[in-house]
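Nothing in this text is a laboratory measurement; each read-out follows from the coordinates by a stated rule. Quantities reported herein were computed from a predicted structural model and do not represent experimental measurements. Cβ atoms are built from the backbone, for glycine too; each structure is taken alone.
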Structure 1
Amino acid sequence: MFDIGFWEILVIGVLALLILGPERLPGALRSTINTVRSIRNTATGFKQEMEHQLRVHELHENLKKAEQQGLKNMSPELQQSVEELKGAAESVQEPYKKK
């Protein structure tokens, strides 16, 4: 990610110690680490949401192709997408089925 070596980190640490002092340095490090962690979690969540939306779009496109072919003579990829969508539809309807 960043190309920071040992000496750069050492210089930053010494400067932080001189500027903040030993009393405030641990709190500053903690808040910096929490901020970086929060940014990473946000980026990971965004990435996962984008991947999910792309997958949904791909399944939608495959379903359109399958409907155009009349759900017959489909390629294995289209067949797998249709089966996956059928399974998702059944799992959504499952809680509402009467016993």
Structure 2
Amino acid sequence: MAKSANLYARIEPEVKEQAEAILNALGITASNAITMFYKQIILRKGLPFEVKLPDHPLDVSRMTTEQLHAELEKGYAQMQNGQTIPAEQAFADIRKEYGV
């Protein structure tokens, strides 16, 4: 089938540069990547990946005082019930989960 349809999209220049650098390393043009993406949408009848908010640690700066107190109480109760892990393990788990 002849490729004759045009697609115009506006994205941040930095995002475009970073993505195209990866695509170039893979030997894939941006047009081919977009075609693959669209074909996956058709095959899956939706986006080919899960779209949801990431499960990140709580952001204290966005919590109300009541929410913060509830979380602190929950943590205190877990500590009293022995539901704890060593700090070294907690930090290792965080680094592994978030790739840092």
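Couple of notes before you dig in:
- FRET efficiency 1/(1 + (r/R0)^6) of positions 27 and 51 (r between Cβ atoms, R0 = 35 Å, to 0.05) derived as 0.45 - corresponding label from 1, 2: 1
- Identity of the structure behind -30500 (criterion: helix-only ellipticity at 222 nm (-39500 (n - 2.57) for each DSSP H run of 4 or more, over all residues; to 500), calculated), options 1, 2: 1
- Calculating distance in nm of label points 7 Å out along Cα→Cβ at positions 3 and 75 for structures 1, 2 picks out 2 as the one with the greatest value.
- Of the structures 1, 2, the one that 67, 29, 29 was derived from, the read-out being Cα extents along the principal axes in Å: 2
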